[in-house]
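Participant: These are the structures, in structure tokens.
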Structure I
Amino acid sequence: MERKLYSSFPSNFDTFTIIWIETKEKVLIKRIFLSDPRVNSEIKAQNTFPNRKLNTSPIIDSFGIKIQEFLNGNAEKFDKTYLDFSECNPFQKKVLETEATIPRGKISTYKRIAVKIGTPKGARAVGNALANNPFPIIIPCHRAIKSNGEIGGFQGGNKMKRKLLEFEGLQFSNTGKVVLDKIYF
């Protein structure tokens, strides 16, 4: 039985919590929880992984610092080889891998991502896969929006999603929609 460990970090968006495992070979991130306006990340982690143990690791600390920097508006690159995709189904993994290719400062839509992965009528399924992204920030699901420019949902709340997009240079119209001049795919 693998032991689930966790580390929580402060940020300008409350806390975020990393759930991880350590094997003899390597450290793997199982899940990242972001705080949202209703629930703190540590409570989300406790509810999902009640038997987790507080721990630290140089690798996890490095990820924590990079996520903090990202949440401060800085560009960061993340090593995705530390992500454990074992609980993702093949469709979700494909969506997440595709989403991870959207560069900083660009956005795509759920529909465009669906077309890109060969499921042209799968915009809703793409949205659901991203809504359940176990690795927010590292897999930048905040870069996916609705086709009409509406921001869509985000695990950390819409205020956080908008701020992350603004950090990346995206503009919003006076109606609150994302200006669609930086589309990817």
Structure II
Amino acid sequence: MTDTILWRRLDLPGHEFATIKRRDDGWQLSGAAIFSHDQTPTKLDYSVICEASWRTKSAQIAGVIGDQEINLHVFVDSERRWFLNGTECPVVAGCLDIDLGFSPSTNLLPIRRLSLEHGQEAEVRAAWLPFPSLEFELLPQLYRREGENTYRYESGGGVFVRVLEVNAVGFVTNYPGLWVQENA
């Protein structure tokens, strides 16, 4: 199985392409985000490797923010300890999902992993890489399945709330105010 999507950013000029494909030992989510940040051209390529159960195993993020090169390697060991470029990040120990702060793609990971029924909700502790710092922070999140293709997402203890529309694969197709699928 391979599925792809193209998003247009709504808050800034930019686009993102992502693909999810099955591997022998799990899943690979990869993509490229191209956007303007503080009037600076930005391009970030990413690849997230997950177990068959959708738990993050590793990730790579590479690209440029203006003239600053980005090259990040994330590894999660069997005890759910997270490492960024070889340095342990205890603030996100135990997390199951990575959340790339510049992309809607990683919402797919807990959506697929949780497999919620209508009306069910679950709390998630995500290893968040906020943009532009790209330094791990713990981000408590709540996903509630509202309908066949809608999830209520909140973070920051309810400070940030959006109703996400998703496709059959789990890719967000409408992230109000931030991203929308192109040519849907």
Structure III
Amino acid sequence: MSRKKVNIPKEIFEHLYIDEYKSPATIAKLYKCTRMTVQAGMRELGIPFRSQSLAGMKYRKFDFSGNLIKKVYLIGFRLGDLNIYQTNSKSDLIVARCNTTSLAQMKLIDKLFSKYGTMTISEGNYSSSINCYLSTSFSFLLTNKKKVPEWIERDIQTVIAFIAGYLDAGGTFQINQGRGRFV
């Protein structure tokens, strides 16, 4: 017995699967057919399947814009106040995490990351934790070095962006033992 064939134009298929991020099973329900029929149609039309990690993704993520100044700002912010990790080496998920008592800090993190992925907030008695679920386009934040990367130091605009991110994360200028310090 042959499989039922559903005639879905490629543009509509791409809109449902890529733009709206619907699964083959969801598309199958819309067209009253099986998931396997939808997958066969995708193969026939040359629509690439999502990786296993992306297919099982609970929250939709969007790639980083690539803007150099924003990237450097985020590196500064990360060194100042974010815990960044990848769930495993094959995962398409990077998590940016922060624990804070400051509502202003929560709003800033929301402004920085909400357009790129889903965020969850856990409120405690004294502080709140915020988790941002990001794509691997944010892998530049994974470095755990406490030193400013040399390439940032070569240009005044990137230096300023780094300092702005670091200060926004809670960095301070202070006088300690008669010396000015940037902490």
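Quick note: the coordinates plus some simple rules give every number you see, no bench work behind them. From a predicted model like this one, the values you see are computed outputs, not experimental measurements. Cβ atoms are built from the backbone, for glycine too; each structure is taken alone.
Participant: Which of the displayed structures (I, II, III) returns the greatest value of distance in nm of label points 7 Å out along Cα→Cβ at positions 154 and 170 on calculation? It would help to have the intermediate numbers written out before the result.
Facilitator: Numbers: I: 0.7; II: 2.3; III: 3.3.
Once distance in nm of label points 7 Å out along Cα→Cβ at positions 154 and 170 is tallied for I, II, III, the winner is III.
Participant: Give the label, chosen from I, II, III, of the structure having the highest value of distance in nm of label points 7 Å out along Cα→Cβ at positions 50 and 122.
Facilitator: Numbers: I: 3.5; II: 1.0; III: 2.5.
Comparing I, II, III, the top value of distance in nm of label points 7 Å out along Cα→Cβ at positions 50 and 122 belongs to I.
Participant: Name the one structure among I, II, III that Kirkwood radius over Cα pairs in Å, for residues 34-105 alone of 14.7 was derived from. Don't jump to the answer; show the numbers that get you there.
Facilitator: Numbers: I: 14.7; II: 13.2; III: 15.7.
Matching structure: I.
Participant: Mean count of other Cβ atoms within 10 Å over residues 42-49 was computed and gave 16.2; which structure, I, II, III, did it come from? It would help to have the intermediate numbers written out before the result.
Facilitator: On the way: I: 16.2; II: 19.6; III: 12.0.
Checking each candidate, the match is I.
Participant: A follow-up question, please. Name the one structure among I, II, III that relative contact order in percent (Cα under 8 Å, 6 or more apart) of 19 was derived from. Mind dumping the intermediate values first?
Facilitator: Values: I: 19; II: 15; III: 23.
For relative contact order in percent (Cα under 8 Å, 6 or more apart), the value 19 is produced by structure I.
Participant: Continuing with the same structure: Taking Rg/Rh (Cα atoms, Kirkwood Rh) as the criterion, which structure among I, II, III has the greatest value? Provide the component values of the computation, followed by the final result.
Facilitator: Details: I: 0.96; II: 0.93; III: 1.14.
When Rg/Rh (Cα atoms, Kirkwood Rh) is computed for each of I, II, III, structure III gives the biggest number.
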